[in-house]
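As structure tokens, here come the structures.
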Structure I
Amino acid sequence: MTTLSSIKRLYHVIDASVFCTTGDMDYDRVTDAVINLANAVDTYDGDYDDIWYIGEGGECCLSDFIEGAYWHYTEWHGGQWSKGYAALSALGQVFNPGMSGIEKENPAYFWLETMAK
């Protein structure tokens with residue numbers, strides 16, 4: 001079981017490297033952190049209303065980050081055995097795209113793409 005504080009900690013580490021200049025992770029390490037974050041959200045046993053606001057007031061909240069990251073990795077994975085595909089699969093545990101589509105103006109989508117290039 002994952003705690004609220006561990007999800008907050010993971011998100012803030014990602015936030016610092018993707019949206020701010022205070023983080024020092026490269027794209028590969030951010031992808032590892034995204035996998036860990038998605039798995040943590042998937043195993044969170046509390047009320048999901050407690051976690052989706054994380055990051056609010058910053059570049060984007062957790063729910064927007066997960067959606068943007070999901071769409072980013074649909075375009076930026078290197079095939080079934082790649083780390084990007086592992087991230088996409090982990091994110092797919094907590095985000096169901098349904099009828100939604102890529103929102104290129106989503107900050108997570110934009111900045112992850114910028115890091116990937």
Structure II
Amino acid sequence: MEASEILNNANLGNTEWGKRIITAELASEFTPDDIYLATQWTTCACGTADKRIPRYKNEDGDFVKPHDDQLQTLGYLFNREVNYNNFIGAAGTLIAIEVRSSIILGRMRKNGGLDS
């Protein structure tokens with residue numbers, strides 16, 4: 001199975017990172033821009049999942065890594081998969097990030113932290 005099929009089956013083929021992964025798979029490598037964006041918390045798959053997920057701020061006031069430890073770990077894994085041109089690994093990690101993000105948002109909604 002290819003990453004494109006995995007992503008399309010998960011309805012993530014048309015997301016920002018879904019498109020990047022599919023394009024990279026067709027080209028047999030991620031672009032330098034993809035690799036750079038995957039290293040930044042605000043532009044990696046975690047940062048683009050949902051802006052409402054709580055994140056730490058750095059000393060400049062910019063939002064950086066998420067509070068959730070599991071999401072942080074997935075972000076590091078996603079970066080690694082992109083750096084190693086592992087398209088299937090990147091696709092699987094993107095799916096895991098989306099699932100974890102949904103769990104976080106569901107908990108926030110349940111606890112009154114999000115409008116329904």
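What follows is calculated from the coordinates using simple rules that are stated; it is not laboratory data. All values reported here derive from a predicted model rather than from experimental measurement. Cβ atoms are built from the backbone, for glycine too; each structure is taken alone.
As an exercise: mean count of other Cβ atoms within 10 Å over residues 1-8, calculated from one structure in I, II, equals 17.2. Which structure is it? Among I, II, the structure yielding 17.2 for mean count of other Cβ atoms within 10 Å over residues 1-8 is II.
If P(r) over Cα pairs in 5 Å bins from 0, in percent computes to 2, 12, 24, 27, 21, 10, 3, 0, which of I, II did it come from? Checking each candidate, the match is I. Out of I, II, which one gives 51 for percent of Cα pairs over 14 Å apart, for residues 41-96 alone as computed from the coordinates? Source structure: II. Can you tell which of I, II yields 14.4 when mean count of other Cβ atoms within 10 Å over residues 17-24 is derived from it? Clearly, the read-out refers to I. Match the computed value 2.2 of distance in nm of label points 7 Å out along Cα→Cβ at positions 33 and 81 to one of the structures I, II, and report its label. Corresponding structure: II.
When FRET efficiency 1/(1 + (r/R0)^6) of positions 9 and 65 (r between Cβ atoms, R0 = 30 Å, to 0.05) is calculated for each of I, II, the greatest value falls to I.
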